[in-house]
Structure P
Amino acid sequence: MPEPTIWWKHGIVYQIYPRSFQDSDGDGIGDLRGVIDRLDYLNDGTERSLGVDAIWFSPTYPSPMADFGYDVSDYCGVHPDFGDLATMDELIEKAHARGIRVILDFVPNHSSSQHPWFLESRSSVAASKRDWYVWRDAKPDGSPPNNWIAVFGGPAWEWDQATQQYYLHMFLKEQPDLNWRNPHLVAAMHDVLRFWMRRGVDGFRIDVMDRILKDPDLRDNPPAIDRNAARRFGQTALQQHTQDQNWPEIIDAVRAIRKVADEFPERMTVGEVFGPPENIVRYYGGPSLDGLHLAFNFSLVRIWDRRWTAEHVRAKVEAFAAALPSGCWPNYVLGNHDVDRFASRVGADGRGEERARVAALLLLTLRGTPFVYYGEELGMTNARVPEERLRDPARTYGRGRDPERTPMQWTPAGGFTSGEPWLPYGDLSRNVEQQSADGRSLLSLYRRLSWFRRSSDVLRFGDYAAVDGTPAGVYAYTRTYGDERLLTALSFTNEPIAFELPASLAVREQIISTHERAGAAASQLIELAANEGRLLRLG
């Protein structure tokens, strides 16, 4: 009997940054109505569409937008820029009609400083919600309670003159940290999850899940071992985050969130967590598997030019798989709203799109849930954003994230809005209209891979095994399910390369080539052009 398909394990998740996907009213800001208008692009039931199974939205909640929605002022609403609850309900209904699940961003570590909870909390040291946030006295010399550094730089504490205490903020001062040691706060946040699941939301991507509980004694973080990392990652890299990140008690909070999700059928949770594989997999809950359904594996997100090698990528894939407890499911991500676009990260020599094609084949044939960031299927690159149009508050503290958040490129003229887009377009030669008409385009490759994956039990359920003995610069692996077996062969080199497969891996036919070459005759000699990937069926 075939295995049952579980949407969050065996489907494809597509991330939408709502400000940048489609604007329906000409104000230059993407909105939920725009997403509704583009649902057929995502999945209309035919191979003309991208064939995704779920869409994940970066925050759509009411917010002052100090950090573009990650400063939430109402967890149970929709920001007017994006629409309203009725529009969200309509989007969920129409997405479900197309077989598309809806995942919302859940931001449990902090709220906006304009959230009614925080306004009440800071009104008095005796306020009913004072302990819903983390308040502490100054040290005798008036300095902050400890040495913690905020992710965006500077002290993680802000002095409140009115109540004569500091409050904790691991991000902007406009994002005060919630106190997950307060049972009333925890109950309120659990009710937020229930509110959305009752409206039909299918799951949650949980923002900075690994920070919601910290050392209750607020001990200092030790200095970083490699202080040079701060040049790239900002001031926060000056410390080892032993006291304010991945605190052991977080796993209990994760289990409680999972218990709430399990009140509703077929819901899922995926957490943003950081660290080596051994740390990430803790969030699955251990042998009982009662934690997160998925914990993000960012190993491919951290790949830049010099790390885009067959050996490095294979090592990252296998390290995560080896760390997973029995029964857990892997996942893979090439990019998101916080990192340079993939084609830019690996394209310093002008070969970024070639490598993006190889990466597409990798992402969609590995064992695990693939997450695709909007525009990745077009090979969108970082946009050049003039200084006067930069919007990301993080740019004050280090690298800004505007270049990877620019509008989706629908036509040679843009097609995102009838007005002035909130950020400028990138390279408009990469657009949906032209790539849809070109059977050799990256978009066409993504569509073929997506729809083949949807119909392939071996790609959705099959076992993974690396092929040893390939030449340097080649990563090859098999996927096996029952009597069916596929081989993925990927070249990470800038030169043609060939190698002989053993007789035990008898090639029957070619299914897909990233270079769109015609199906080659069955042969044990695997010939790969520079930066080519091939998917082959084995006998």
Structure Q
Amino acid sequence: MSVAARTTLLLAAHGAGDDSPANRQVLALAQRVGQGQAPSLRVGAAFRLGSPAFADAARQVDWHTSAVVPLMTSDGYFVRNVLPAALREGVPQGGAVPHVTPPIGLDPRVRGLFVHRLAPLLRQLPAGGGRPVVLVIGHGTARALGSGTSTYALVGEIRDAFPGVDARAAFLDQEPSLESISPTLVGRSILAVPFMLGGGSHALIDIPERLGIVAGNGAVTVLEPLAEHPELPGIVRSIGLTPLPEGLRLGTRTSPLALWQADQAADALRQWGIASTIVPISTRGDRDLEKPLEEIGSDSVFTDDLAAALRRGEIDVAVHSLKDLPLDDDPSLVLAAMLARASSAEALVSARGVPLRDLPTGAVVGTCSTRRARQLQRLRPDIRTAPIRGDVSARIAQVRAGQFEATVLALAGLQRLGRSNEAAQIFDPDELLPEAGQGVITLQTRREDWSATAWCARADDPATRMSVLAERAFMRRIEVNPALAAAASASWSTDGGTLRVRVLSGAEVFDAVRPGSDPLVLADELAAAALASLEPRE
């Protein structure tokens, strides 16, 4: 469908009842979205609570020439369950299915509006009580983990933009709630950021009242809602009028495993009606197989060339094994989606088909990973490790040829290639804790390409994203000390999550498992404990 064919945009909001401030703001936003546009473009609004209701609006719209734009900051329960069901009630049997765009909170431009407004307010916060707190408050719901992931995306962008700020998330209807984090906020200067578009009862009454209890003697500043921002109508209009991306170019490494993963990414996008083509790209890590990875001089030898092609516009999406990406995010790029995680476990492939305990004394195990090497030697101090290069098949071939007694590979890679039967041992996390992000395929896009970013985000798996947030946040804190070897593995559900970490420093080991509701705070706490435990002692 061409942009010109769109004649109606329907802004979908939860609402709070007819003549409520929230509903009036949405109706006013609809008017602003339509201002200055061609007379043929109609812009209206529909509500869960208020008039017109979703089903009533659906009966009056030609869905061949229209689009629904959810005025939501998350891709959670409301967008995935409530809105589609309500719209279907108004669609005749066999009628056209409404075209629903991604919720506007998946658009990086919307998060950018929040971030850009913080700098002058942070300068005005009273000093004292430790670092200022930026508390991003989402509505959330315990029924859908995806209701919180975009809130954490905004927290991450605030942390990147203002490194001296203690940025956290809190929710009205899930953990961590405003009340549950109160012990850490008493006496602190707080800048509350309601991650909501309108100035309804939540933003204007509920949040300030609950913060007044939480903050104790600290100073609280509440950021005004976004609905009146002058740039918002243009963003909403562009989301609604831009058709589905056609033929997204997915860049990938050339190995059989990477191509398999690109096929999975294409399948995930196809479920949302997005076609794609796969563009193989040779990376420096794949071309130079003679040098050990540390001698090549980069921790992103398998991703640099893909990212460069993405920045140049030669591809629209880069498909990565997440564990290959550097921990420091490129501000011009976005990890738009993390597909549902496969196994994160480690597997041993050995020449004799035996587990680690039965390898010969002094056996050489091929690995380029310091994390793997130190954990293996903790289990078998007599073995030696040596660099091994090449894709999964090449590494197994080197073991079979007798160049190494064994090698360690990600079980997910073996499974994806149909070779999991070649694993002589699958390690328990007590034995060998995996790399942060292991088993995860991620889709990376250009931040400025908001359409590809928002549509790819529909393929995101919330449980995987929350787990990876914890793992990578922990590793960022540990990475500042190159003498340490670390691993992290998390799991998440609507009831919260668990982060397990292991940090090795010489003969010392910090090993801990801790539950929590906030992946970033949980990572911060465990990293601080690990670094304190392994500090050099006089």
inquiry  = I have -9500 for helix-only ellipticity at 222 nm (-39500 (n - 2.57) for each DSSP H run of 4 or more, over all residues; to 500), calculated from one of the structures P, Q. Which structure is it?
reply    = Q
ask   = If Cα extents along the principal axes in Å, for residues 148-187 alone is computed to be 31, 25, 16, which of P, Q is the source?
value = P
task = Taking 4.4 as the value of distance in nm of label points 7 Å out along Cα→Cβ at positions 228 and 260 derived from one of the structures shown (P, Q), identify that structure.
result = P
message = On Cα Rg over 2.2 N^0.38 Å, for residues 412-523 alone, which of the structures labelled P, Q is highest?
response = P
message = If mean count of other Cβ atoms within 10 Å over residues 12-19 is calculated from each of P, Q, which structure is the one that comes out at 24.4?
response = P
query = A value of 2.9 was derived for distance in nm of label points 7 Å out along Cα→Cβ at positions 380 and 436; which structure in P, Q was it taken from?
reply = Q
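Coordinate-derived values only; no laboratory data. The structure displayed is predicted, hence computed values, not measured ones. Cβ atoms are built from the backbone, for glycine too; each structure is taken alone.
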